[in-house]
Structure I
Amino acid sequence: MWLQTLSLLHFKNYDEANLSFLPGVNAFTGANGAGKTNLLDAIHYLSLCKSYFNPVDSQQIKKGADFFMVQGTFEKDGLQDVIACSLKKNQKKQFKRNKKDYQRLADHIGLYPLVMVTPNDSVIITEGSEERRRFVDNVISQTDSRYLDDLITYNKYLQNRNSLLKQQVRDERLVRVYDELLAGVGNKIFAKRRAFMEVFVPMFDKHYHFISDGIENVQLSYESQLLDLPFDQLLQEAWPKDVAMERTTVGVHKDDLSFLIEGMSMKKFGSQGQQKSFLIALKLAQYSFLQQSKGYKPLLLLDDIFDKLDDMRTRKLMQMVSNDDFGQIFLTDTSAKRVENTFDGIDTEVRIFDVNKGQVTQLSQHEKNER
């Protein structure tokens, strides 16, 4: 699977753009603020029906315009699909595959899997557990549409139970009904997260060891209250606390991931380079998991990944993503020369685009060396 073409109309800082890509590496270079990351975000729209950075679709419309449109041509298994996303102000977003509307956007997610790595991903380490759950849920949702439905159902039950807990006069029998509903769907979410982590952790370990050249020890683990007690028992024991706090204090909405380096908190004791290596290894493990689950290679989007990585880690990363384990790659950097130097001698095709204030020009193309 790869993205052959990308067209934009009134998307973010672009009036119009039409690009053709290689199935190998495609690099967008230029000054900060030129619009490089916006091109990656447009590709993210085509794969996952939304922006990676901003959940408000209307804010993707270029200032002064009334709509935006993003369209791309994917090739998969020798067949072409034209995917189009458009939005007019004050109207519903339209998403089409070969000119046919989707009944549910969830039916599209996972058809063209994608992994994106950006500086914003640092929140997975530095912020609260919600960011880490979102990371896990994003990976699983691209391989299991029912998981996404379970999450939506769980959050609805959770919201209703919390509303009951806030009432002055509580209907305890109704709360117990929601206990049963919450535990039923929560157990399914827990089982899928635990099964995912059993496969995911060895993939992460492999990628981190390669990027860091094995010079440091890290540990990734899954934390859940359901590892210790059944969900229904947790709810029973937490009842006095839930009443006092007026919210549900136990469940899979409290799950977290633990990140350690040399047995200590990565957040507190990891350097910027180590944290970035950790995040990249997480995303490459996500890539490996999606590839194994789907049977074909996802797109890999790397936004400003050279920053805060030393030359050794950068070179190791590019060697890794340029081999046959990875498919089409899109990356951004401020320096076209650095991209050329990084891939010099690496056996892959690279097409470099210059991005300048919403204008995109192809600079050069390096052909793959014949073995």
Structure II
Amino acid sequence: MASDSSQDKTEQPTGKKLADARNKGNVPQSREVPSVLILSGGMGVLFFGGSWMLDRLTAIMRGIYQGAGTLDVAPETMHTLFWDLFTKSVVILIPLMLVVMTLGVVGNVAQFGFLITGEKLTPNLAKLNPISGIKKLFSLRSLVELAKSIIKLIIIGMVSYLVIRRYLDHIPGLMQLSVGGIISFIGQVSFQLCLYTCMILFLMAIVDFSYSKWQHHHDLKMTKQEVKDEHKQSEGDPAVKARIRSVQREMARRRMMEAVPEATVVITNPTHLAIAIKYEDGMHAPQVIAKGAGYVAQKIKAIAAENDVPQVENKPLARAMFKSTEIGDFIPAELYRAVAEILAYVYRLKGMATG
């Protein structure tokens, strides 16, 4: 049966999908970027500090051979000799190691930013499944990686051949040179070879990183159903949210109806609108404590009648108050005069009733 087209991954990955992938260490990454930086940095160190490193290594080897005839083979002496040789070698290699380590880190941080996660280090038994391993071995990504490796070898091989071919005529003449001259010649050829290789790898790194970003984005694409499910998880099920809003409205309506008996007057439309107003000494303005239209208005009027709350019909004022106020709001200044007249009328009625 053909799969539903709606299940095709046609939707762009959401921000949450991208963030979750990043937290798991799944980020666009090209191995060519740190490789070319490390090679370039190492070549730069050897270019500017190669003579110093060679002189130091030569001095160490000269010292070893000069003292070989008088060397004491006692364990303590040999331990001291090897330790001294190790520390001197480390000092010579420290600049190269620092540059290589720094550029290795920079090459990765430049691609996906600073990221620390232990997700990739967590043991996953599913990775030991031989069937999955065979599928990955013949997957499109593996074929792409194989093609990139073959292309890289071919290009680097061609560059190496072209560089070395320029110096083939100089090789017989090396027999007339000293050891230092031969080393200098090899260093010159090697430097040119590394320089051209770095240039080629730099271009390949740009292409490979662009492809890695595209592939990462493509792999994280989502189906329409996945987008809906994620929206439900992050925002909540629409049906549940609608039910919650309904319950909240019902609770607010119940609290509003409980406040109607405390009203000073209810202003009506007379049948479609009802606004309950409360005013007591000390309040700077009358306050709307309940309002409604249709069925709610009839309910407010019924409760007001049960609790002997006066009801006054004033269609323009009822419409204006219903549109301009919410429950809990104080009467707007432009309605003070009209409301004051109604309150005065209510107070007169109450005075006559008590008199």
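Any read-out appearing in this document is the output of simple, stated calculations on the displayed coordinates, not a laboratory observation. Everything numeric here is computed off the predicted structure, so don't read it as measured data. Cβ atoms are built from the backbone, for glycine too; each structure is taken alone.
General observations
- Structure responsible for 7.4, with distance in nm of label points 7 Å out along Cα→Cβ at positions 210 and 314 calculated and labels I, II on offer: II
- Among I, II, structure where helix-only ellipticity at 222 nm (-39500 (n - 2.57) for each DSSP H run of 4 or more, over all residues; to 500) as derived comes to -23000: II
- Of the structures I, II, the one that 22.3, 76 was derived from, the read-out being Rg and Dmax of the Cα atoms in Å: I
- Per distance in nm of label points 7 Å out along Cα→Cβ at positions 154 and 226, the highest-valued of structures I, II: II
- Label whose coordinates, when relative contact order in percent (Cα under 8 Å, 6 or more apart) is calculated, return 25 (choices I, II): I
- For volume of the Cα convex hull per residue in Å³, for residues 42-249 alone computed as 282, the structure of I, II it came from: II
- Origin of the value 19.4, where mean count of other Cβ atoms within 10 Å over residues 10-17 was derived from one of I, II: I
- With distance in nm of label points 7 Å out along Cα→Cβ at positions 98 and 194 computed over the structures I, II, the top value is the one for I, the highest of the group.
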